[in-house]
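> In what follows, structures are represented as structure tokens.
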Structure 1
Amino acid sequence: MRNDHAPCTIFPPKCQPPSDHQAETHLKMAEQGLTNEAAAAACKEGNPITKDFMMQQTMLRVKDPVKSLDFYTRILGMTLLQKFDFPPMRFSLYFLGYEDKKEIPGDVKERTAWTFSRRATIELTHNWGSETDDSQSYHSGNSDPRGFGHIGIAVPDVYAACKLFEENGVTFVKKPDDGKMKGLAFIQDPDGYWIEILSPNNMVSITS
């Protein structure tokens, strides 16, 4: 969606300069981040209409769907839930997630509704022709200008998962015993997007 709004220069109602309290809060954040109390205070009760909202998908643009589908299914163990093609606009969408193949409906319309009711899916977007365009690549968000960081995959055993990744030539950003945070890893998918590999139980000690 385009944003054609010009920057605020005369402080209309929704663009007021920060109050003294806000300025003080920003100064503290620059030194130590938010306190637990400040973080809790910043969160507000959602409108009742949001009760059934859920996190459904994260979209990643990919250069070569053959490489990406192989990586997310064979290496990470996801299932292709559904594929959508849009010939007039020359792109395809591939939805993947951790679902049992046996539960995928046979009817196309039912499958579509089912796919969009799954939690935490990955939507891979392929713009046709990018796979043979040497000038085409995508920004992972982890180099300047930074933005998007990574997705995270929970596994029973980080070390066993990383052994599998090593055997399959996966690129590592961080291995489990690198750095100060032991027991978690970061790998890259074929387009360079970062993926955190974590074990829920290990995160207790890592975040303490």
Structure 2
Amino acid sequence: RQQVTIGLGSGSSYFIEVGAFALMTLYAAQLGTAETAAWAIVLNISAIVFMIPMGLSSATAVLVGRAYGARDPRGVLRNGLVGVGVVTALTLIVALVVWPSAPLLIGAYNRDPALAVIAIPALVLATLFFVADGIQVVAAQANRAAGDVWWPTIMHFTAYGAIMMPLGWWLSQAFGVDGLVWAVIIASLVSSTLLTGRFVRVARRLDHVFSKT
């Protein structure tokens, strides 16, 4: 039953994020053909970068889960924060590599100058959410491994559903693809802050819970 509950929580978060980004693509489509292509390229590169945090989130969940099973609240907190620290360092390095390499990366997808004018600044801007996006996925999995299943889903809905979707539409009207990227940046910052704060609270509360049982 616990596995099913965790699966439902994770699946719900995934559904929310996929749905939110699908809607962002529809916003891009309303801006024009070049804007749609630029957004698709930026999203694809960001998805490749996201594989690093995804892998680290699984590893972090295993370590947090082991500490949780051993009734070691300090281990839960330590392993979760180590995961957050590692993903922060790695995604920061990737962002610093992608930033100056944006023209080369966009050129590998398409050499149309009209597309490059839109896509290159958008990709440079997108590097600003690499770190926050990495932190939020690691923190979400750490929370679930510590027995906190549904709060991460609620926080994902808040960040990507309630904030990013309306903000993406509004900013895209004024700033085009850059506006969409800014919406992702803001949503990722909100999500990473909420989820990391929640994890620290959950881990510290476990000390009290385990001492009573």
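Every number here is computed from the coordinates shown, using simple stated rules; none is lab data. A quick note: this is a predicted structure, and the numbers were derived from the prediction, not measured. Cβ atoms are built from the backbone, for glycine too; each structure is taken alone.
> Check the numbers for distance in nm of label points 7 Å out along Cα→Cβ at positions 44 and 188 across 1, 2 and tell me which is largest. Intermediate results must be reported in sequence, preceding the final value.
Working: 1: 4.1; 2: 1.9.
Once distance in nm of label points 7 Å out along Cα→Cβ at positions 44 and 188 is worked out for each structure, 1 has the highest.
> For which of the structures 1, 2 does the calculation of helix-only ellipticity at 222 nm (-39500 (n - 2.57) for each DSSP H run of 4 or more, over all residues; to 500) return -32000?
Working: 1: -6500; 2: -32000.
Structure of origin is 2.
> To test your reading of the models, identify which of 1, 2 gives 17.4 for mean projected area of the Cα convex hull in nm² when calculated. Could you put the intermediate results ahead of the total?
Numbers: 1: 17.4; 2: 11.3.
Computed on structure 1.
> When you work out relative contact order in percent (Cα under 8 Å, 6 or more apart) for each of the structures 1, 2, which one comes out largest? Before the final figure, lay out each step's value.
Values: 1: 17; 2: 31.
When relative contact order in percent (Cα under 8 Å, 6 or more apart) is computed for each of 1, 2, structure 2 gives the biggest number.
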